[in-house]
Structure 1
């Protein structure tokens, strides 16, 4: 991991807060996304992961805080030129076949034509190209959405639950595809609830719990922090590290 990782922050989230009535979904959230890395957003159900993604993508307006692209803060209306968001559980253009959806995305977004055929092969989409989106299984739809996101031209790709609905083999293939198509000009930010999946694919992690960032760093950094907080050694298991920090 980390072949393309660099210290430069391409996105910085500073003091992000969001409430829904009395519910504090996010509270003073801050972290960085570095250019050329795969960053994992990890947290239990209800931690605020989807809300955070929607605020970063500009779909939800935060109550407070700023999101910087480089040195300057960028409001939600102007983030789409740099950032492409793939939500979980959506079925875009449900009556259209997979081929139409991917080719429409290429044309509409001005996508990465050069990797189209390779992505179809990497994500085993060839048998599905004539199948309408509404007829796909959850896993088949997820693979189609992964392809749509990877074809997008924006340098920063946010994917909510990229492995949801995939079996073990498909999850491994999807993780390998993400790593394969990570380049120096691309950054992937993934929200993942399966800790084992996150440990296999991500370079660094942001741990979110109760709307707060409780830790950020590489697995080694988080393991050291968890041992410090626990006051004793922990098994070399990311799930144990996560539980100790969250």
Structure 2
């Protein structure tokens, strides 16, 4: 994977395919923790860490435990190569006995849950004030569909400049890490933009029917429209 491809993946995940503004994923913490910049920054850093680590860990789980190949740990421990039939027979044997890809979503959720618990313990120890400010939204990262989506998208991959990236390609593990890191940065950018606007609006005389969540959803919609200007920047 070249430097140019890495930059294209980052541009795609941060701006063109932003999880909040383009895919509309993870809107619960996006709206709930964007009241002030401090909470938004803390949540953003937690999301970046969880997305990056979840991408790497889920790739390892999928590659070595779920995908039917000779690299599968279960095959290494309990399998055996067919005596006859060559590569075709081996592939059929793997698909029949070691194809656990139907467990990918469940496995990814368990990986994400472990990482979120680790982040929660670290934040509670290092910054109790930030832990209190994040509240229920910190453990809710476990059920944040954006974090699960990046793990699934790493398997499906994407096509940039006519080149297929993702699972099965030589640089698939690197792609998974970059895709997760870029997705976390894009989520953080969305949080910081939203928190900056809402902090300014707190000082304005907003009509009573629009105060709070109604105006937050209006702003989110307008920002999503603005981010549509990045469509086509990465092909």
Structure 3
């Protein structure tokens, strides 16, 4: 059996005496989209930040067969793990292209050029606005830029925290289409998303997080028809 791309075992994250994530076990395979759904405050964003190394964690984190539990953020990026945070964290006073180049600053120059061309091919709107300041972009364009910046590092696993937040429906549909396209090109995705209906529609598997605990997990298609999930997360 092939080892998972990402595996968490006994994964816990605490803020002082408060455990935000408790003894989580999660796995993601190559070319798979896995979504984590749950109410605000359930610990979903904390989970992503800790997997990225932004927050300290306990337990084991394995990526591509190697133990990365003690690695710093930059080392995890070099291994092929990237996070697009909820707040995007773009440099608003810098151009679109400069933001992208920063995303690939650890990539050799010749590969960085190729990566930039690939991002512009995937996001033609960013190519049109390559000289524009990031802070002047629309919300949807900023989200595309945040994803494109992460792709500059050629990740094997891309983690997305609330990528549809505050975006118009047409832009949301485009962002989700891009995620499917990324999976087809060999990028696995760990998705945290309040729009649970849309997330379950594209995901292969899903986890439900409640107060820091994974209470359910299984095929996303089954979740979409589970009355407990429908009543709690798919209303409207």
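Read-outs throughout are calculated quantities, based only on the coordinates presented, and are distinct from any laboratory measurement. Since we're looking at a predicted model, the values are computed, not measured. Cβ atoms are built from the backbone, for glycine too; each structure is taken alone.
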Seminar exercise, completed: When 1, 2, 3 are compared on distance in nm of label points 7 Å out along Cα→Cβ at positions 9 and 25, the highest value belongs to 1
Exercise. Computing percent of Cα pairs over 18 Å apart, for residues 73-128 alone gives 58 for which of 1, 2, 3?
Worked result: 2
